[in-house]
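These are the structures in question, set out in turn.
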Structure P
């Protein structure tokens, strides 16, 4: 099988950049796209705001403390979707194999491209130039033989950068990277790997497939492959979203009655993530993991989909009444999800998430 040519395009500080483009008074200033308030989180931050440590999904109140001079702009997702569609139209000039990840990033398979350019690097360069000239926005791009590497590459020279990983360079590029750069390696997995002396991808590569499978189950094979730069996942156009969720692992186990602030936080994150979708979620899911690692879920499909972050939060909080565990039971994780997506003009579908213990 011949090597793929994959491009990952990631718009730079997308929501904040759109705001700066449309309001020249914001250019060069620390823009924070968020509603003000204790329960709000940051949707996006300009690079000027990021210098103060402001990041997306951070509590807006904390962002304000980090950057008191930050300019808060309420998000306008309708406008961001219009711009996203314009970016997508540029992509389609080059290939039909486009897999959007959100409003501001996508994978493109340009193994064969419509414009007859001889390399994927030339395609990526032209796309970036067209975005800048036609939309007055910047994008970063990564070019590589697969999706895993292309996504890492697009982050390498942000903002407004292009980085290419040639097939012959894969092993040398990956070897010194921290294992946290591998998708799915969060803090817990990173700590488990560190206990076995694994902190870099090169060190991970020294472990046998069987050992990694014993440690991580099916994910062990994925770790084994990614450490070697292997990713056979194709670019899949128009992949329908099945669910969107956010979750938080507590620093110490909590009683059910103590989880409300965390539920509010992850509900806000889930709501923000869902704003990247053109389809509507019907079902709200509350997920809890006990101190003994038992997972409980409760769900509700309201007569009409939640229309705001606060509405989603209230539904998630109401599901606490249906958990039905010992009042002294402690929990280590909470999550809020949205599922059962449909087009906004479609009639409601049956609930797909049953409630169970």
Structure Q
């Protein structure tokens, strides 16, 4: 057969389920040209991939551009509808699975996994065209008529498991706030030895009291920062001093740090052993240190007398807890908990917080009463 105009890729040939597949190196500048994404509004049952989430693309593109010399992407997986030819390189060891994959330009490609990476790379190339000479691995599956594309998509995503938020923070060396959260978990006496660094939830048998993701979110709220935002030494010092001072203010945290009470008992009996209250305390701390930057410590003392017990539903019901006494981390409950603590400490509510408080008192507060972005600002 005559191939005419072709794409050629350095590639490895392999076998899965009795079928040939190829792992090729593809220049980034070629991705937008050969992998066209059809955004026409067709029914899901007729598509071979999910629709693009446009909000994700700028974030991924920003990641590439901000880490120009230190980014990493996993392979894109694609189906090929067309006849291809593999030309072995003639290795000295006799192997015929290393060579060149020759694909006619008329061939249809469908991305089974990686369409957001492809779109983000295209966007990044608009700002830095020299990225185009770098490469990404592409796994090609032969699929005449694209009959297997939907099943490939389902199979590739069936067993995919995202890492927990805590584990992501533990391994993230780019985000200064992640580094700060890790430092706090080792330096703050009531966090040290009591922080779960791998899971986002804590089992009943665990000796841990806080999660790394909980400390991260609460500290973001305290400092009024966003993910990947730079932090100063002053920010780091404030976070260390605030959580240390708070640990000495809440009696049960001190008892847990000295192993005089079990973490299980605190989680069972007290609301402040849960991330909703830790996050709320971060929000309150942000407002307090903003209002009283020089002497905020002396305003924390009323927290020592707060009845933090989960059985105190008159105080925590509808705030940190929902019906049935279940702890709730949705944004509304975090803010309503923060509202109560701000009132206890004599901190004025913002107009938005005051409106939510009024709705709560009228019994009509809903989960969409408060925009989520408000939980990370003072």
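Have a look at P, Q and say which one yields 1.19 for Cα Rg over 2.2 N^0.38 Å, for residues 102-141 alone, as calculated. Considering all the candidates, the number was obtained from P.
As an exercise: helix-only ellipticity at 222 nm (-39500 (n - 2.57) for each DSSP H run of 4 or more, over all residues; to 500), calculated from one structure in P, Q, equals -11500. Which structure is it? Traced to structure Q. Among candidates P, Q, the computation of percent of Cα pairs over 29 Å apart that gave 50 used structure P.
When distance in nm of label points 7 Å out along Cα→Cβ at positions 22 and 302 is worked out for each of P, Q, structure Q gives the greatest result.
Look at distance in nm of label points 7 Å out along Cα→Cβ at positions 30 and 318 for each of P, Q: the largest one is in Q.
Upon calculation of distance in nm of label points 7 Å out along Cα→Cβ at positions 278 and 326 from the atomic coordinates, which of the structures P, Q produces 5.1?
Values: P: 5.1; Q: 2.1.
For distance in nm of label points 7 Å out along Cα→Cβ at positions 278 and 326, the value 5.1 is produced by structure P.
FRET efficiency 1/(1 + (r/R0)^6) of positions 70 and 230 (r between Cβ atoms, R0 = 25 Å, to 0.05) computed as 0.90: which structure among P, Q? It was calculated from structure Q. Determine which structure produced the value 0.75 for FRET efficiency 1/(1 + (r/R0)^6) of positions 214 and 270 (r between Cβ atoms, R0 = 41 Å, to 0.05), calculated from the coordinates; the candidates are P, Q. Derived from P, not from the others.
None of the figures in this text is laboratory data; all of them are computed from the coordinates on show. In this text the structure is predicted, and so the values were computed from the model without any measurement. Cβ atoms are built from the backbone, for glycine too; each structure is taken alone.
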